[in-house]
Structure 1
């Protein structure tokens, strides 16, 4: 029973940790393309902010992976 709950916790952690950062990355990309379309002169500033936001969103997914691996092997 304990192993089953442990595997469920790992699966739940990685699922939630992958879904929400993926949605955030999609929204960041969508809004940045929209902003560049509205104001092409600001493309450099928008792109720099977009890349920073993507890195932060991806870091959350990596944190979820680390937590899932800790739950699985500890």
Structure 2
């Protein structure tokens, strides 16, 4: 790992660090390089999909989830 890059990222504020992580992850995914799911992850995704199909209106928008997570981090 490039420790110089890590040091540069560590001086960013939390919002900027999160944006950086998201940008890196989206870059990885856009190249088709996402890691394979484990069996337990597949099982959990299947469970969540069944739950969603049974309760399609029981959702929280990503913008609300993200805002709540960021607010919790800042406490």
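What follows is calculated from the coordinates using simple rules that are stated; it is not laboratory data. These figures come from a predicted structure and were not determined experimentally. Cβ atoms are built from the backbone, for glycine too; each structure is taken alone.
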Winner on distance in nm of label points 7 Å out along Cα→Cβ at positions 4 and 60 once structures 1, 2 are ranked, highest first = 2
Note: helix-only ellipticity at 222 nm (-39500 (n - 2.57) for each DSSP H run of 4 or more, over all residues; to 500) at -23000, derived from one of structures 1, 2, originates from structure 2
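Which of the displayed structures (1, 2) returns the greatest value of mean projected area of the Cα convex hull in nm² on calculation? If you can, show how the numbers build up before the last one.
Details: 1: 4.6; 2: 7.4.
Result for mean projected area of the Cα convex hull in nm² over 1, 2: largest is 2.
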Identity of the structure behind 2.6 (criterion: distance in nm of label points 7 Å out along Cα→Cβ at positions 20 and 44, calculated), options 1, 2 = 2
